[in-house]
Structure P
Amino acid sequence: MGSYYAIVTCRNSENDIENAIASLLRQTTKPKYVIVVDDGSTDGTSSILEGLISKHDTLHMITNPDLGYDIGRVVKNWNSAIHLARKLNLEKTDYHMISTDDTHYEESYAEKIMNKMDADDKIAISSGNYDSNSYATPHGAGRFVRNSFFEEFLGLYPEKMGYESVILQMSLYHGFKNLVNNDARFTHTRQLGTDHHFYEFGASMRTLGYHPLFVLGRFAQCFLTGQPIGRMGAVQMLYYYLSYKPKQDGYDSMYNPEIRKAIRVRQKTRIKQIFGLRNTNP
């Protein structure tokens, strides 16, 4: 069985963080270590984490100053955790897992994910599922990333919006594949979309260079099914894709032309395949 470590980001999570950590530590295949990044909590989160660390020597914590809420720091916090693992020379693992303060996993979650990834070294990224819908791409929470792929082609996460999507696109570009394992289940204690208006869902499609037809297809799927972001979320996603004006640099800037071109090529191929199937099956 492969090995992994987990990264958990949190802010003002005193009601959720202990159960979230416990869910990881109860896994039948436990993480070698867990790195928790507390992004400037002003409630009791830090105290709870310090108490947990005193009981579990596999837990490590990074504490950031309180700079207010900023979704853009999530990816910086992931990279801070990766840097800490390297700095402390923690055990190298086959995978790393991205988790959150509001996610709970069935006890065999990691085992089920890694069984399939161990059996097929072309699977770069995999997650389980949290509902009865069928998804083509792994979710953000509960995501396992193959470290050999990650170290060779990224090293760190790009600190730009769309950071969750670009790694999926890069895996496909380099001949790997991604998997949603419906046998591995997790739940969220907070409903998706309760704390944002899907600004980044649409804006990052622009920074990543998504093909307009592909975006319209995603909008139609979300709007008609109401999943996973709801009909209003679908409308907001499309609005921000159409209206967003990328910045020159930083978190809100465009990805480089090579990445945007690779994404467009893949999406054009997918669009042609869909229309080809429709033509042969009227």
Structure Q
Amino acid sequence: MDTFTFKRAASVAEAVAAATAGVDAKFLAGGQTLLPVMKQGLAAPSDLVSLARVAAMQGIGVNGGMISIGAMMRHADVAAHGEIKALLPALSVLAGGIADPHVRNRGTIGGSLANNDPAADYPAAVLGLGATVVTDRRRIAADDFFQGMFTTALEAGELITRVEFPVPERAGYIKFPHPASRYALVGVMASKSAQGVRVAVTGAGACVFRATALEQALAKSFTPGALDGVAVGADDLTSDRAGSASYRAHLITVLAKRAVARALEVRS
């Protein structure tokens, strides 16, 4: 691992200023991706700006029909939060199924979204629930945030401060985990709200995406049976040793049915 300068920020403004001043600075949230790639020599930032002490990026709040989660909240915190369990249990289930206890107690929602791993769980939650990513500069709608493999709408030095999730009428998340990494071989978040039906898929392609054919079928009837005979094309899906593109295409429909069934079992 190359040498670097370590900085502790006490505020969002201080963190952004420190990152901007560095030649090739990186924000350090939970470090579950950044630190391993640094050890492997795949990244060599000049500065690491720790966000651990930034109070404005902590906390979970509920205001009306909106759940606001600070970017530095760890997966375990989201999974265990009582109001999230009551109002949006699909999100609690998703957070509780990320990787292993070590990762859940160190990794953060903001770090996961900024990294945008093709098989990460949180992108499916943000896109499938129509959330808004709030940064130090602006508000970014879920449909505009994810742009490709490990690529987002974030600009250089832009920092995620919180994520706002509207509480849907119904929502369910199911994933088929990779047996070793626990990343999603395929994961599906399905939700129904006053704004319509959303179905987001992670793990199956280069980036999380919405399955429009499934959304159209569920808009007519938000039931597992509505997806009978609805197929997802395999042309743009991932094919690797863990599963072929056609296998993943099949899994998407199967898991979407299970996600809808789970959504119907609980309040949302």
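Read-outs: derived from the displayed coordinates by stated rules, not from any lab. Please read these numbers as outputs of a predicted model, since none were measured by experiment. Cβ atoms are built from the backbone, for glycine too; each structure is taken alone.
Figures for the structure shown
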item	result
Entry that produces 18.3, 57 once Rg and Dmax of the Cα atoms in Å is calculated, selected from P, Q	Q
helix-only ellipticity at 222 nm (-39500 (n - 2.57) for each DSSP H run of 4 or more, over all residues; to 500) from the coordinates reads -14000; which among P, Q	P
For distance in nm of label points 7 Å out along Cα→Cβ at positions 5 and 213 computed as 4.5, the structure of P, Q it came from	P
Structures P, Q, by distance in nm of label points 7 Å out along Cα→Cβ at positions 21 and 229: label with the highest value	Q
Ranking P, Q by distance in nm of label points 7 Å out along Cα→Cβ at positions 141 and 205, the structure that comes out highest	P
Structure (P, Q) behind the derived value 1.0 of distance in nm of label points 7 Å out along Cα→Cβ at positions 237 and 253	Q
Which entry (P, Q) yields the derived value 1.4 for distance in nm of label points 7 Å out along Cα→Cβ at positions 29 and 165	Q
Among P, Q, which structure scores highest (criterion: Kirkwood radius over Cα pairs in Å, for residues 61-172 alone)	P
